[in-house]
Structure 1
Amino acid sequence: MTIESDDDVAALKRIGGIVASVLREMLAAAEPGMTTRQLDAIGERLLERYGARSAPRLVYNFPGATCVSINEEAAHGIPGERVIQPGDVLNIDVSAELDGYFADTGGTQVVPPTNPQKTRLCEATRTALEAAMQRAAAGQPMHGIGAAIQRTAEKHGFQVFENLGSHGIGRALHEAPEHIAGYYDPADRRRLKEGMVITIEPFLSTRSRLVKEQPDGWTLVGARGNLSAQYEHTMIITKGMPIVVTGW
C-alpha cells in the first residue's frame, strides 16, 4: 500500500506494535522441552488479547497462528509436536491484521547453549537488515536492498536464499511491490516510492542458496545440515530513513 493519511500511519503503528510485542514475548518464552505448538499457543493468546488476527491463518489458512522454524527449516514452519532442544536456531515470524491493516515481523535466536557460528549467523542477519534499511529511501532502486543483504552475508561468510525475499504489505499481507530479492538483481528496475509500505526480511544461511517446500505444503527447508536466520521489519518508505512500525 501507499500511505494516504495520518490515519494510515497510526493504524500501521498499532498493528506493528502488536506483532513486535508478540514476537518479543514468544522469543522470551521459548525454552528447551517446549513444543513448537505450545510456543505458538502463547502467540495466539497474545494476538487474541490485543484483538488482532493471525495473518497467515486469515489469508492462507495456515495451520498455526505464527510460523515457528527450527534449524534446517528456513521459513513457514508449522507449529506442532517438535520439541525445542538446547542449541536450536529458532526463528519466529509473526504477522497479523487489525482494522484492515497488516504488519509482519520476525526474529531469530539460539536456544542456549550457542556456538560461534550460530551466534555469528544471527548477528550477521540482523546487520543485513540494518544495512538494507539504509538503502530503503524514496527514489532509490529496490535492488539496493538485496545488494546490501548479499554484501553483508558474504562479508560474514554466509549465503542468501535466492527464492526468498521481502514484499509489499499494508492492506494485505502480501501486495505490490512483490518479491524484493534478498540478493543483487540488476534486472530489477523498480524504485522505492515515498509512502510505500514494505517489509525487509533478510534470510542468511550457512550452506544453501535455495529452499524447497516440504510435503506438508508449507515448510521451506534448505540443504541437509543447513542453518538459517531471518529478521524482519515492516516499514514506511520516506525520503530519508524508513519509519519502522515493528520496532522491537
Structure 2
Amino acid sequence: MGTLNETLDTFTAGEEFAIPDTWTQGRTAYGGLTAALTVAAAQASAGDALPPLRSAQFAFTAPASGTVSVHPRSLRRGRSATSYAVEGISGGQVAATSSLIFSGTRESAVTHAVLAVPEVPGPHECPESPRAGDLTPAFVHNFDTRVAGGATPLTGAEYPELLCWVRHLDATGVDPDVALVALGDALPPAAMAAFTGWAPISTMSWTVNICADKPVDPNGWFLLRSVSVVAHSGYSAQQMTMWDADGAPVLIGTQTVAVFG
C-alpha cells in the first residue's frame, strides 16, 4: 500500500485504520494524510454530497501511530455552509482534531487575486528533490517533488523559504479537496532551512483556506511555497501558498511549528 488512492481504498470513517508505514514521519502519520482522512470522513458521513471544502483548522495533538479511527460530527448544515468537527483517535487518545467548513459558490461582484505566483521554471525543468538519507521521512516517496527555488533544509539560510513543484504519484479517483489537503503539507517545515544541523521539529496546527474556483486535478502539478515568517522561543509561524500549473492560487495556509533545537 502506498499511493493516496490505494490508501484511501482501505479507509472507513469510525473504524480502525492501519496507518501504512509508507505514510509515516518518525513515530507518527504524515500530517497531511491525517488531515486528509478527517476531510474524507466528513464527506463519507454526510449522506448527500457536500459542497467544496472552503476552510479547515487542523490540530495535531498527539502522535497518530499504528492505527487511527476518525470520527466526524456534523455541527450544522445551513443554506450557505456546512460545518463539521472531526476527531482522530490513536492509542486511546485524541491525536488530531479538525474544524471543517464546506460551502458552495455564489455570485459576487468582488473578484481579485493579489498573490503573485513566483516566476520559476516548469516542473519538468526543475531537479528532483533528494529522497535518500536516514533523515528522509517515508511519506515523501508518495509524491513527485521538484525543487523550483528557495533554500535547502539544514543550510542555515537567512531567508527560510522552501519552493517546490509537488504532485501525487497517483491520486486517481480521489476527491479533489482530499487530494489537495494531503499534498499541501508535503514540504518540510520552512524553519528547517535556517537549521545548521538536525533537530526535532513538529507541526502543532495548520489552518487552510482553499481558494480554487473549480475542482483541482488530483494528479496535477502544484507549486508549493512555504516561508517561516517568525521564529523564536521554540516556535515557528509559517505561511504557505499553493498555485496550480496555470498560476492560479488554490490553497493558502499557516502553520504553528514546535522547534526543539
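Which of 1, 2 yields 11.9 for mean count of other Cβ atoms within 10 Å over residues 101-108, as computed?
Numbers: 1: 26.6; 2: 11.9.
Source structure: 2.
Given a computed value of 0.6 for distance in nm of label points 7 Å out along Cα→Cβ at positions 29 and 45, which structure among 1, 2 does it belong to? Clearly, the read-out refers to 1.
Can you spot which of 1, 2 the value 1.00 was calculated from, given it is FRET efficiency 1/(1 + (r/R0)^6) of positions 5 and 237 (r between Cβ atoms, R0 = 35 Å, to 0.05)? This value belongs to structure 1. A value of 2.8 for distance in nm of label points 7 Å out along Cα→Cβ at positions 69 and 205, calculated from one of 1, 2, originates in structure 2.
With distance in nm of label points 7 Å out along Cα→Cβ at positions 109 and 133 derived from the coordinates and found to be 1.8, which of 1, 2 does the value describe?
Values: 1: 1.8; 2: 5.3.
Among 1, 2, the structure yielding 1.8 for distance in nm of label points 7 Å out along Cα→Cβ at positions 109 and 133 is 1.
Match the computed value -10000 of helix-only ellipticity at 222 nm (-39500 (n - 2.57) for each DSSP H run of 4 or more, over all residues; to 500) to one of the structures 1, 2, and report its label.
Numbers: 1: -10000; 2: -3000.
Matching structure: 1.
Work out which structure the value 18 belongs to, where relative contact order in percent (Cα under 8 Å, 6 or more apart) was derived from one of 1, 2.
The read-out comes from structure 2.
For the structures shown (1, 2), distance in nm of label points 7 Å out along Cα→Cβ at positions 85 and 173 is largest in 2. Which structure, out of 1, 2, was percent of Cα pairs over 34 Å apart derived from, given a value of 13? Checking each candidate, the match is 2.
If FRET efficiency 1/(1 + (r/R0)^6) of positions 53 and 197 (r between Cβ atoms, R0 = 25 Å, to 0.05) computes to 0.85, which of 1, 2 did it come from? Show your work: numbers first, answer last.
Values: 1: 0.85; 2: 0.10.
The read-out comes from structure 1.
Coordinate-derived values only; no laboratory data. Remember, it's a predicted structure, so these values are computed and weren't measured experimentally. Cβ atoms are built from the backbone, for glycine too; each structure is taken alone.
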